Structure formats: C-alpha cells, structure tokens
Structure 1
Amino acid sequence: MHNQGQFYIGGQWVAPAPGATSADIVNPATESVIGSVALGTEADVSRAVSAARAAFPAWSATSREERIAVLTRVMEGYKARLDELAMAIHQEIGAPLWLCKARQAPLGLAMLGSAVAALQQMEFERRLGNTDVVSEPIGVAALVTPWNWPAVTVALKTGYALAAGCTVVLKPSELAALDAHIFAQILHEAGVPSGVFNMVYGTGPVVGAALARHPDVDVISLTGSTRAGVDVAAAAAPSVKRVLLELGGKSPFVILDDADLAAAVKDGVLNCMMNSGQTCVAPTRMLVPRHRHDEAAQIAAAVAHALTVGDPASDDSKLGSVASGAQFDKVQRMIGIGIEEGARLVAGGTGRPDGLDKGFFVRPTVFADVGNDATIAREEIFGPVLAIMPYDTEEEAVAIANDTEYGLAAYVWSGDAAHARRVAQRLRAGTVRINGASADLGAPFGGYKRSGNGRECGVYGLAEYMEHKAIAC
C-alpha cells in the first residue's frame with residue numbers, strides 16, 4: 001500500500017496540520033484501493049507558503065549557473081528513477097505501462113531539460129534606448145497540476161519556476177500523489193535548498209483555493225478544467241496576483257480536400273484516443289469535406305476498432321482505463337448524449353469494452369454526421385470520443401473550427417504545406433500542428449479564449465515567472 005500521509009515543507013517531510021483528512025488512492029484499472037493520501041487544509045498551505053517566502057531572497061539571488069547546476073542534478077535524479085515514475089503513473093491513472101515508459105515519465109525529464117535550455121537563453125538584462133530592462137523572479141509560485149499527464153506538468157511548472165528564481169508550493173492532483181511523492185524525493189536528494197520547493201496534497205476547493213487567495217503567493221499557475229481556472233482566477237483577484245491558466249480544449253482537426261485522407265484520419269484518431277482521450281490538446285473534432293465524409297468515417301471506425309483496450313500492464317493494450325470513476329461516468333454520459341441527439345455511431349458506444357467487467361474502461365468511440373451545435377461538438381469530454389463533422393467549403397471549415405469557446409490547439413492536414421499554413425494562420429488557437437508535426441518544447445504553449453492565458457515552455461514560459469523592471473539612465 002502507498003500511504004502518502006506527509007507533506008514536504010521547508011526541506012522535510014511533515015505531518016499535516018490538525019483537521020486534515022485523507023482519501024483513498026484507487027487504481028482505476030482494477031478499482032482496488034492501493035493506498036491513501038492526506039488532504040491538506042489552509043493551515044498546511046500557510047506553512048508551505050511561509051517556507052517558500054522565507055527561502056525566496058536567497059534563491060532569487062542565485063546566479064544562472066547556480067540554478068542550472070541544481071536543475072541538472074534534479075534531471076540526473078529524475079532519469080535514475082524513470083521506471084519508478086512510470087510505474088507510479090501507471091498505477092494511479094490506469095495508463096498503459098508502455099505509454100508511461102515511452103511518453104508520460106520521459107516527457108517530464110524533457111520538460112526539465114527545456115527549462116534549463118530556456119534559462120541558458122534568457123536575457124536577464126538588455127538595453128532599450130536609454131533604459132536597462134531587468135527581468136527578476138516574481139516571488140512565490142503556487143503550482144496546481146492535473147492527473148492526466150501528472151509528471152509532465154509537475155516537472156514543467158516546477159522546472160520553469162525554479163529556473164526563473166522563484167520558490168514553489170506545489171499542489172499535485174490528489175489522484176496522482178504517487179509520482180508527485182517521488183518527484184519531491186528527487187528534488188530533496190538533488191539538494192534543492194530548504195523552502196525552495198514545497199508540496200501539499202489536497203483538493204482544488206480547499207488547497208487550490210487557499211493558494212489562489214494567499215497574499216504571499218505572487219503567481220499561481222494551474223493546468224486543469226476551465227471551471228477550475230475560473231475558480232482560481234476569482235479567488236486570486238483580490239490579491240491581484242499573476243494567474244497563468246492552461247485549461248480545456250475542443251481542438252479541431254481540419255482535413256483539407258487535397259490531404260491524404262487515410263493518413264490524416266488515422267493520425268487524428270490516434271491522437272484523439274491517446275491516453276484514453278485524456279489530453280487537453282486532443283483533436284476531438286475532425287472536420288472533413290462533405291464528399292469525403294463517409295470514407296473518413298469508415299477509416300476512423302476501422303482505426304478505433306483496432307485499438308485494444310484492456311489491462312494497462314499488457315503491451316498489447318493500446319488504451320488503458322480512464323483515471324477515475326467520476327471520469328468514467330462523465331464520458332459515458334456524454335456518449336449517451338451523442339446517441340440521443342442523433343449523431344451516427346460508427347464505433348464504440350456506451351458501456352465497457354467486451355470482456356471487461358471491472359475497471360473504468362471506455363470503448364473507443366467515433367461519431368459521424370455530427371452537427372456544429374451538437375453537445376459532443378461543443379463540450380470537452382476528456383475521453384476517447386471523436387466527432388466527425390462534414391463541411392462544404394474551406395471557409396466553412398475555418399468558421400466551424402473557430403466556432404468554439406476554446407482555443408488551445410488545432411491541426412491541419414493538406415497535400416500542400418503552404419496551403420496548410422495559410423489555413424493554420426486563420427485558426428484561433430495557441431498551437432497549430434500541420435501534417436502530424438510534433439510539438440517543440442521551446443515554443444510557447446497556451447490557449448486562446450477559455451483555454452486559458454499565459455504561456456508555458458521556452459523563454460516565453462520562463463518570462464511568465466518574472467517581473468520586468470525598466471531602469472532609465
């Protein structure tokens with residue numbers, strides 16, 4: 001059993017303050033309890049913020065080289081525990097072990113590396129006319145991370161905040177306490193000074209809200225749902241702290257008429273279904289020329305049917321479970337709404353896949369003939385559910401793609417890269433990938449509209465944890 005009953009505050013593991021409760025850690029693939037996690041209170045948040053505030057003057061005064069040295073040691077410790085991190089993620093969110101080893105855990109290491117690269121590139125002082133522009137760490141950073149890609153987001157936010165010279169209070173998802181515990185151990189063993197990094201487990205409405213409204217927190221960065229982002233922004237407003245939000249998405253996957261349809265559809269389905277659809281940038285709306293719609297639906301159905309769902313410990317399972325019973329119920333409800341509203345089901349549907357009577361497993365589901373006003377075309381589902389939407393003209397495709405309250409990511413496929421780029425420039429999204437291009441960790445990442453504000457990664461992400469002072473002379 002994994003019992004996470006302590007918090008990491010001021011360089012040591014400490015017991016929660018009186019009044020703290022606990023929650024079970026459930027393996028969603030088996031529905032079995034594998035441990036427990038302490039849930040902190042406002043008193044625990046106050047202790048952690050006080051430790052971070054006390055450590056800020058010394059840490060913010062460290063040089064670029066000193067912070068690189070610390071982060072390099074963190075990377076070495078992280079690399080040494082990659083397999084352990086992968087197993088923890090596999091157990092806590094039900095992701096396939098092969099995915100945890102190939103993507104979930106290694107991407108955290110890559111994020112730490114990108115923070116070091118950004119720190120090496122950052123200009124902390126530059127001359128502008130008669131003014132010296134000086135970039136300084138903003139202060140105490142509260143970091144609130146999700147359960148879907150837990151190690152990635154923990155490493156990303158912590159790495160960049162520390163690189164900027166901020167001190168940190170981390171609130172990982174209570175559903176992903178195991179990998180966060182290992183991460184805290186790694187930082188401790190790497191010699192991160194006492195109080196520079198602190199971690200408190202807890203729920204968003206309690207610990208997250210307390211961090212958002214705490215007057216000694218200078219910046220709060222959250223990755224989560226749009227609802228959670230609204231709550232954090234509202235709680236943070238009275239103290240006028242900086243708020244960085246990476247929130248929901250309903251990303252369009254625009255297949256142009258000159259695209260290789262089979263290649264495009266396959267890429268779209270696999271990207272939508274990866275991690276059981278629990279990815280903020282998942283392309284869940286596939287826009288296809290109307291005269292190719294039925295062919296696209298057939299291809300998508302075949303790809304979805306070929307995805308084996310099952311025991312996430314097996315290399316044969318392409319998809320594991322979703323991360324919790326609550327998420328399973330939500331996805332089932334949304335699939336049911338899609339059917340009720342008349343979308344044509346071409347793969348999957350409600351219920352568990354055949355042969356699975358336990359665990360929060362979802363059938364890879366594809367709907368065709370989805371209208372732009374359908375609930376499954378408008379609301380984020382966060383499960384392996386794809387909506388295929390026909391369009392008549394390229395203008396209409398762009399209009400449909402942009403007709404959403406979200407704007408985190410978009411995808412374009414075309415046989416002509418220049419054509420795809422012209423369409424990409426018209427899409428209102430923070431990230432656009434053309435013809436299956438991979439993401440660059442040095443590029444800014446973040447959303448338009450209700451997908452958030454601020455940017456992560458590269459020098460853009462590092463600058464979010466800094467104040468920029470103008471000294472005229």
Structure 2
Amino acid sequence: MTKDVMEWLQEVRRLDRAVLDHMGVVQKDIPGLGATAAFPYRQDGKPYAAKFRAVEKKDWRSTRGVSRGLYNEDVLKLGEGPIVITEGEIDCLSIMQAGHSRAVSLPDGWAADGEKRDCLLKEEARLRESPYVIVAGDNDEAGQSLPKAVANILAGHDVRFVTWPEGCKDANEVLCTYGEGELARCLTEAKRIDPEGGFITGISDLPPMPERRVLRTGLIPYDNGLAFEVGAMSVGTGTPGSGKSTFSTFVAHHVAEHENARVGFLAFETHPYRIRDHLSRLRAKQPWDRLTVEQKAELAAKLDRQFRIVHRTFEKREHNIEWLRQMIYTLAVRDNCKLILVDPWNELEHLPEPGESMTAYINWALQQIRTWAERYDCHICLIAHPRKMGTEGKPRSPTGYDIADSAAFFNKPSLGFSVHQEEDEDEGERWVRITTWKVRDTQLYGFECGSMRLSFYPDAMTYTQFQSNAKYGGR
C-alpha cells in the first residue's frame with residue numbers, strides 16, 4: 001500500500017506542514033518510483049527543476065536536462081544572517097524549521113573527491129556576503145571533507161562546522177531524535193573551521209577533515225619508492241639532462257589514471273605542446289601529430305578531465321611566491337587538482353626581504369608551500385635543480401642537500417627523490433636510477449628510502465623496470 005507522502009514527511013521526518021507548503025513540496029507519482037516527495041528548485045521564486053524522493057524505498061530522481069544550483073538558492077540574496085549548507089533537501093528543511101531560514105542544500109549531496117563543488121564555486125560571491133557560513137553536512141566520510149572544501153573556496157571568510165550528537169548522521173536525524181531545540185543548539189555552537197592562528201582540541205572533538213590520502217601510480221616498482229600524500233609537499237631533483245621533468249610527467253599520468261585524480265602542471269621549462277605530446281604517447285601510444293582529427297578530439301576530451309596546465313603571462317606581473325600561491329589555490333580549489341607539479345622551482349622569481357638571507361627566505365617559502373598543501377587539500381611536488389656539482393669521476397645522484405641555497409629542501413618535504421642517469425661503459429648499458437632519499441612517514445607510505453633502476457623508451461616516453469643483459473643477470 002502506497003504511503004501518503006505528505007503524511008510521511010510530517011510524521012516520520014517531523015517536518016512542519018507550514019515549512020513544506022512554503023517550499024512548495026508536494027506529492028508526485030514518478031514511473032519506477034511510485035509516490036514521491038517532489039522538491040522544487042526555484043530561481044526568483046519560479047520553479048525550474050525538481051528532485052523526487054521515493055517513500056517506499058530510499059531512491060531519488062531529478063529533472064533531466066537541467067543543471068540545478070543550490071536548493072533554496074533565493075535565500076542567498078534575501079535576508080540577513082548566516083548561511084547554512086546541507087547535503088540534502090530534507091536536511092535543509094529541518095534547518096529552516098529550527099529557525100535558520102537561510103539554509104541551502106547541495107543538489108546531489110557531497111562526495112569525498114570534491115567533484116560536486118561547481119554550485120559552490122558559482123555562488124562564492126553571494127556566500128561571502130553572509131556574516132559567516134555554517135557547514136551542516138552528513139556525519140560520514142564524504143561529509144567530513146565538506147567543511148574544509150567550503151573553507152578553501154571561501155578562503156578568508158568565516159566558515160564554521162556543526163557536530164551532531166552521537167548516533168545522528170544528519171540534521172533531520174537530530175530533529176527526529178531530539179527536536180528543534182537540540183538542532184538549533186548544534187547550529188549555534190558550530191565551531192570555526194579555520195580560526196586565527198590555531199586552536200586546541202582533545203581526541204574526541206577533532207574537527208572534521210578528509211581521511212589521509214596517498215596518491216600512487218598503482219605500478220611496480222614505482223609504488224615501492226614514490227607516494228604523494230594529499231596535504232603534504234615533496235621535492236624532486238636531478239642533474240641537468242637527467243630527465244626529471246619527463247619522469248615527473250610519466251608519474252603524474254599514472255597517478256591521474258590510477259587515482260582518478262586531476263593533476264596541475266606549472267611547467268616553466270616545458271612547452272605545453274610537449275606535455276600534450278608526452279601524454280598522447282602515454283595514453284594513445286602515438287605522438288600527438290600522428291593522431292587523426294577525430295582521435296585528437298577524443299583524446300583531448302579525456303585529458304581535459306585529468307589535467308590542467310598553467311600558462312605564464314608577462315604583462316606587469318612578477319612570478320613570485322605570491323603568484324605561485326594564487327595559481328596553486330586556483331588549481332586545487334577551483335579545478336580540484338590533487339597533485340600539482342611545480343617544475344622547476346628555480347624559474348620562480350625569488351625576492352627575499354631587504355637584509356634577509358636566501359637561506360632564510362627559502363626556509364620560509366617552503367614552509368608556506370607545505371601550509372598551502374595542507375590548507376588546499378592537495379599534494380605539491382617541487383622539482384628543483386641542484387647547485388653545480390663536482391665533475392671529477394662519475395657524477396653522483398643529488399639529494400635535497402645538493403639543491404642550492406638551503407638544507408630546507410631536504411628537511412621540509414614529506415618525500416624527496418632524485419632522477420639520475422647511469423651507465424656501465426664496459427657492458428654498454430644505460431639506465432635511469434630513481435633514488436628516494438627522504439620518507440617522512442614510512443608506515444603511511446609503505447616503504448623506506450631506497451632506489452630503483454629503470455629503462456627509458458623515448459618513443460613511448462615511458463619507463464619499465466631495468467633488466468640487465470650482462471653482469472646483473474637479468475635482475
């Protein structure tokens with residue numbers, strides 16, 4: 001027997017009929033769902049789309065062919081007071097019933113990967129017009145990452161997060177279990193996600209934050225020596241001509257594929273067409289110029305989903321550390337890049353304060369970059385040239401201590417690696433050695449410092465594990 005939807009919303013979900021009527025919620029029969037609660041999406045008071053929630057089973061449908069913004073978006077330009085962001089229409093109505101009329105909902109909830117941020121980016125200006133924003137998401141893995149994502153989009157604005165009572169997943173569960181008063185209390189006691197300077201908690205009241213995520217290639221031997229923790233910084237180095245940019249692009253491609261993550265390139269010494277050709281050889285197994293028009297369009301569409309390239313312009317603009325921050329912020333927050341390559345660090349304009357040593361400046365700058373990685377929920381990989389090294393004998397693989405101006409290149413990153421070309425002249429063999437010289441969290445990454453030998457194939461721009469034909473016996 002089909003339930004009466006309006007009765008279900010009032011008796012089971014504890015929503016007032018007046019709130020439902022005000023928001024235009026009605027019962028509607030949808031093929032395949034049966035009786036549903038229809039939540040109209042309105043702009044300037046006029047419905048333009050709807051979302052339908054089944055009663056017999058937890059299932060949703062929405063108006064097809066229409067891009068929906070925030071539910072109840074009209075309140076962003078009406079009234080005063082804080083704005084509350086929820087993950088569902090029923091939660092939004094619950095918040096309104098508790099006295100916060102300026103409540104909105106994401107149209108399709110939130111995802112831990114942050115892909116559903118477009119409607120927040122679109123409304124950034126109007127969200128900033130509020131005195132502060134309260135994030136009232138779900139108490140699950142995805143919801144735990146929402147407050148930080150909102151704080152990043154609204155960087156510098158007062159953003160707060162709600163903590164629900166034990167056993168409650170969302171706003172409506174609080175309303176049903178404890179009533180409007182408790183829900184209002186949770187909203188009133190929302191804490192700042194990014195208070196000035198810092199704050200202190202115990203273990204039980206840690207603020208919501210994304211689970212620690214480590215980006216990997218998904219391939220052996222690379223995963224035995226390379227891992228890129230979201231919220232941290234790494235440093236890669238190598239002598240000129242060692243192929244560190246080529247190797248970094250190779251790794252970035254496989255991380256994007258394996259993790260389904262977007263990668264941002266700030267490649268100052270590599271032409272964008274070269275990056276495009278490199279990715280074409282890796283993805284399509286052919287140089288870009290050999291692809292047909294149709295193949296180019298298909299490949300470009302795929303690559304657009306996973307890569308962003310920063311282009312420098314030179315009209316009245318210094319490409320210094322503040323410029324780098326703005327680029328990283330845009331890549332991470334707007335474009336949801338989880339891995340960002342800065343190659344090379346030496347191409348930036350480094351301007352210490354008068355009287356400040358380059359060593360002190362580098363230490364400060366790397367500390368800033370570590371902070372950005374944590375704040376913007378991404379991994380930043382700096383590729384840096386080493387200082388000129390001795391030429392006597394065979395050149396050795398450099399480490400962070402060999403990068404010019406500061407030992408901070410060794411001390412600051414969570415991971416450090418070098419790319420170095422080696423050869424055995426007697427046997428006529430060449431290989432690329434990747435040395436991991438810094439691993440801050442061996443338990444999380446699953447490996448310690450070490451090295452691997454690789455063979456490089458320039459036509460395919462790819463690497464494989466080195467197999468010796470001579471004295472290494474195929475190891």
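Quick one: helix-only ellipticity at 222 nm (-39500 (n - 2.57) for each DSSP H run of 4 or more, over all residues; to 500) came out at -11500 when computed from one of 1, 2, so which one is it? Don't skip to the answer; put the middle values down first.
On the way: 1: -11500; 2: -8000.
The structure behind it is 1.
Here Rg and Dmax of the Cα atoms in Å, for residues 125-252 alone has been calculated and equals 20.3, 67, so which of 1, 2 was it run on? If you can, show how the numbers build up before the last one.
Values: 1: 15.5, 52; 2: 20.3, 67.
For Rg and Dmax of the Cα atoms in Å, for residues 125-252 alone, the value 20.3, 67 is produced by structure 2.
Upon calculation of mean count of other Cβ atoms within 10 Å over residues 109-116 from the atomic coordinates, which of the structures 1, 2 produces 22.0? All intermediate terms of the calculation are to be shown ahead of the outcome.
On the way: 1: 22.0; 2: 17.8.
Computed on structure 1.
1, 2: which one has distance in nm of label points 7 Å out along Cα→Cβ at positions 293 and 421, as calculated, at 3.9?
Working: 1: 3.2; 2: 3.9.
It must be structure 2, since only it matches.
State the single structure among 1, 2 that was used to calculate distance in nm of label points 7 Å out along Cα→Cβ at positions 269 and 453, giving 2.6. Let's see the in-between values first.
On the way: 1: 4.1; 2: 2.6.
Checking each candidate, the match is 2.
Using percent of Cα pairs over 35 Å apart, single out the structure from 1, 2 with the greatest value. Write down the numbers at each step before the final one.
Working: 1: 32; 2: 44.
Largest value of percent of Cα pairs over 35 Å apart: 2.
Quick check: 12 is what I get for relative contact order in percent (Cα under 8 Å, 6 or more apart), calculated from one of 1, 2. Which structure matches?
Details: 1: 19; 2: 12.
Of the options listed, only 2 reproduces it.
When you work out distance in nm of label points 7 Å out along Cα→Cβ at positions 37 and 357 for each of the structures 1, 2, which one comes out largest?
Working: 1: 3.1; 2: 6.5.
Max of distance in nm of label points 7 Å out along Cα→Cβ at positions 37 and 357: 2.
State the single structure among 1, 2 that was used to calculate distance in nm of label points 7 Å out along Cα→Cβ at positions 21 and 397, giving 5.0. Mind dumping the intermediate values first?
Working: 1: 5.0; 2: 7.4.
Label of the originating structure: 1.
Of the structures labelled 1, 2, one was used to calculate FRET efficiency 1/(1 + (r/R0)^6) of positions 85 and 317 (r between Cβ atoms, R0 = 35 Å, to 0.05), giving 0.50. Name it.
Details: 1: 0.95; 2: 0.50.
Computing FRET efficiency 1/(1 + (r/R0)^6) of positions 85 and 317 (r between Cβ atoms, R0 = 35 Å, to 0.05) on every structure in 1, 2 gives 0.50 only for 2.
Values quoted throughout were computed directly from the atomic coordinates according to the rules given, and no laboratory measurement underlies them. Everything quoted here is computed from the prediction, not taken from an experiment. Cβ atoms are built from the backbone, for glycine too; each structure is taken alone.
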